[in-house]
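Just so you know, all these numbers are worked out from the coordinates, no wet-lab data involved. All values derive from a computational prediction rather than experimental measurement. Cβ atoms are built from the backbone, for glycine too; each structure is taken alone.
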Structure P
Amino acid sequence: MTSLDIDRLGRRAEAMLDELAAISEEPDRLTRRFLTPEHKRAAHLVAQWMAEAGMTTAEDALGTVRGHYAMAGEEAGANSVPRLLIGSHIDTVINAGKYDGMLGVVCGILAVEHFRDLGRRMPFAIDVLAFGDEEGVRFPTVLSSSAAVAGAFEPSWLDGRDRDGVSLRDAMQAYGLDPAGIPAAAMSRDEALAYVEVHIEQGPVLEHADVPLGVVTSIAGQFRTRVTITGMAGHAGTVPMGLRQDALLAASEMMLAAEAIAKAHPEASMVATVGQIGVKPGAINVIPDRVEFVLDLRAAADAPRHKALDQFLRKAEALAAARGCAVAFETYHDCPTAACAPWLQDQLAAGAGSLGLNPPRLVSGAGHDGQAMARLTDFAMLFVRCKGGISHNPLESATAPDMGAAVATLIRFIEDFRPPARAA
């Protein structure tokens, strides 16, 4: 077992993340949406790093950058070899931090670079994957890139449009991708031994426990439901309060109802969020006649999550009717709770243990590409402490020593990786 310079690994990760963070749609903050020119620039940089680390590179039909580190004895051009998958995403939210997603890609590259430097090949290949549609901030899709790798891409997603009316299909073609190639992006179950992702925690548990790393046990399930309320526009000065059909007031009551429903299910760690809302006609002196918002509903178990959504839909219909409005719903994202494989959890914990660490086990309230990859293979996640638990925010922060510990843990995990025997 070779010695590892954790400080150097952490500094390398920090420098690479700084370089990625400089690629943004906006000059004064980090925003990099799926299939934008900035996403393409970031993908090219990641592919360059992969090649420098000794991997062959390719880009699939959804823009996922794939670095392949061949197994011992692998013949050039072999189409089907057993491989350990390591990855995360390089798209961001609006006004993002520089660690969310990108850290997992950088950790995978640095781990492979370690074995390249040793001239060492494993009895399995290693694929590092840089996905692009994890955040779901541009199109009404989430995890489409990783879903394509898992063979779970829905063709109807191609017709989804962003706020500018650009469809996913058109954006792919503008990026230089061919939608007809999506089926070829899927891996087979025989190829994929496991999927592992390193990610900042995006919560305060590890910092509170004063430990750098944690092993994830499961990822909470999630709904995204678009709610459209239709009322009647009118003059703000002449329509009496009792005669109004104010779509915005109806929407406001619905959002408060969602909050109350989530608070009523603390046993399921349920959370409800509305982070996007549109109001029309959008004039100061006109009563709103159309409001659209998206409800993000998450829970650690699927049964209470489904029950809560049903409760919200019924309550929203009643609130709309009470104000003389109509309401319509579109649940366009339903991602079930995904459990991390215990055998992978144990091997990640052992990797950290070899460094003298004892990582706690914890649930992820945030969604991740692992939820899509779970349709292909067993998966696990390693969380890295982040300051204040802050994420989706420029204040997002992780220390170089903690990131170095994550890379070192991943290296130890790969050194001792043993997939369970598969049934014949």
Structure Q
Amino acid sequence: MADFAYRLAQKRNIVTALPGPRSSALATRRSSAVAAGVGSSVPVYAEDADGGVIVDVDGNSLIDLGAGIAVTSVGASHAAVTAAVAEQARHFTHTCFMVTPYEGYVAVAEELNKLTPGDHEKRTVLFNSGAEAVENAIKVARLATGKMAVVAFDHAYHGRTNLTMALTAKTMPYKTNFGPFAPEIYRMPTSYPYRDAAGLTGEQAALQTISQIEKQIGADSLAAMIIEPIQGEGGFVVPAPGFLPTLVNWAKANNVVFIADEVQTGFARTGAWFASEDEGIVPDIITMAKGIAGGMPLAAITGRADLLDAVHAGGLGGTYGGNPVACAAAIATLDVMRELDLPGRAREIEGLAKPVLQALAGEVDVIGDVRGRGAMLAIEIVKPGTTEPDPALTKAIAAEALSQGVVILTCGTYGNVIRLLPPLVISDELLDEALTVLAEAIRSAARA
């Protein structure tokens, strides 16, 4: 990336086996202190991070293609963000907006009201996490419509709280033995072009879903439908064109609140500020988190003023929601995204990475699909000559890439998708090097 000043050297440099001795020692301490239910996909412990690199406690410099699951889009220590955090912390770290409010919360709400799709009047509420935002979006929809049923979709991921587990499709590790779950949640089919019937259009897939909704639930009972415009944990599934607009039009005609979960897709990740823009849709409510505040814990819902203002005073909020330090980080992060045109940068990353991945797919027979948009790209790994998912091979590829100093994440309902979520400020050279390492890891796995 041209004309960007990095604090750390942007290079891959492996000086120990991975994990190194200090990371291994920390893993031993962790096993006696941290609950076993908290997993980590990479066995190295971070000491520093900047731009497109993570430096671990043993001095290894790794190329970061995960960005903390699409969080550190402006880098993990951008100077403008860290300065804003320090300045706000110097004055106060908390008063609780519900007790003594402050300008930062209002300023973030104003920004999100302007930034999200649609020119209708909007309102915003701030929270701490994506799951909390989703829960509150459902609360708003149910209260405003007077209806209780909610539709979620196959391959969905919306969080780990009780209600959001009910919305999430995949059982292990997110739901197994954690029930019973919140009632009045209904699962419906989505558009998954790689695995759908040949020739099925997005509009046809949506009409099939709508038919099931009308038969099994009824529009008169349905408060909301919630969907990720590009599904995240479910495998970076990009719906066929026409799928989302058809759902939105039906929802609008039937007083059903359409909620776009943009927790992972939001804030320049897909080449637009929000993935809904790519689809030409205007959601009634958008849920946001991850990339919003440069790594500080912040989340939001932004939606139609008539919906959010329908809630009685005190019905929305939380002690830490819209923390002033996180709000300062968000304002700085949005400024950086504009200054650097990070939506445009995401499109550049797609232009650099996708042809490499597509060429690789033509070379090896373990890649079933290459998909995604902007800097949210995925490779679906299958058994040679089939569409059968191969999660073991996917895991092996990720492990081999890590051994060579590249952090990648996996996902998917079937555990067979490699997902690429680089910081949007990664340099062209570092991205190219990471893709070279990943490609060789895939070639090696295909030969095994």
Structure R
Amino acid sequence: MTAIPQERRLVTAVPGPRSLELQARREAVVAAGVASTLPVFAARAGGGILEDVDGNRLIDFGSGIAVTTVGASAEAVVRRATAQLADFTHTCFMVTPYEGYVEVCEKLAELTPGDHAKKSALFNSGAEAVENAVKIARSWTKRQAVVVFDHAYHGRTNLTMALTAKNMPYKNGFGPFAPEIYRVPVAYGYRWPTGPENCGAEASAQAIDQITKQIGAENVAAIIIEPVLGEGGFIEPAKGFLPALARFAKDHGIVFVADEIQSGFCRTGQWFASEDEGLVPDLVTTAKGIAGGLPLAAVTGRAEIMDAAHASGLGGTYGGNPVACAAALGAIETMRELDLVARARRIEEIMKGRLSAMSEKYDVIGDVRGRGAMIAIELVKDRGTKEPDPATTGALAKACHAEGLLVLTCGTYGNVLRFLPPLVIGEDLLNEGLDVLESALAALPGAS
């Protein structure tokens, strides 16, 4: 495995000529509905760098949407996955099982919040994990209704599109959607009418009131929420909101599901974002950072709930693939050996310090938020009205891309720039990336 120099380098325009050639080939054979943030074709990646086919090296503030938490070519991931490839690629766990699947489930039981007996089932993607969490909750409770929240994102399958809040690009034209899905307010402090100091109590009261009056708590199988909302804008629910919902769920026999697909595995400066307010979810869904870039997902939860589904009611041909399981064990090994929880906290310290200073200079930054290496800025046209500014957000991302910094946008209003650097990124690269961002901000029309 060749180490990639950890330095930004631009030898062509971004995208370069080779990437443009590949883009032309892509357009002829790849469905138009599969879009890309930046049409730069990757050749190698590792640490905090993505190298394209033209030899440009970009600083990676995206991690493949929070997937390559341990880097895109972590030694332990490559070593373990390679060894497994040499033994066998697949048998199907539902036909003849193998130790790696069991070992991953043991690690999940150890790492997820709570000291109760836990079991897991492994799948391929985050959406598949969420969909199976709903199946399990319905089996356990014998109820049908599922409660989700404003600004939520839970996937692109038919059921998880129904759970997802945002229409474009995720739902538009793809209905009808699965029934018995109900949406209630979330504690979005920056945009709460009476201010962030009142948000947690008021939003939880509103959500519980709507559940009680419009659905009936006795009809609810599951409440599903991201402890830090990802695609919706890196929204941290105001303090008190999540514990109030969890208490309500417990009091009414509702399965409380934490969707930790984007926020899990050290990303927020804790193994799981739920830990921040001492939450112990009944079920936790994971994917993304779990396996260092290989497709793997899981539902982990209270043993008695996980066992509610009948034999052969859960599974899938590729679920818990042995190579992906080996990669997951390598990713967890890396997280522990490098103490990536502490690394995420250090990234937060650097990023929030720099971004807060930028917000004092540039009025377009309405809010700086997030935890660990899951940080965002929300861009607005006016700080008083908080009118979203998606056009400037897109322009800022494009300017960063041109200078060799890969960033992603998100948010219900398309006005959030999110930062998900690999937790193994060097501090010099992290600061250089922030320098690129600040230069792009300074170049905006009307920048102060």
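Given a value of 2.6 for distance in nm of label points 7 Å out along Cα→Cβ at positions 196 and 388, calculated from one of P, Q, R, which structure does it belong to?
Q
Out of P, Q, R, choose the structure whose coordinates give mean count of other Cβ atoms within 10 Å over residues 100-107 equal to 19.0 when calculated.
Details: P: 29.2; Q: 15.0; R: 19.0.
Traced to structure R.
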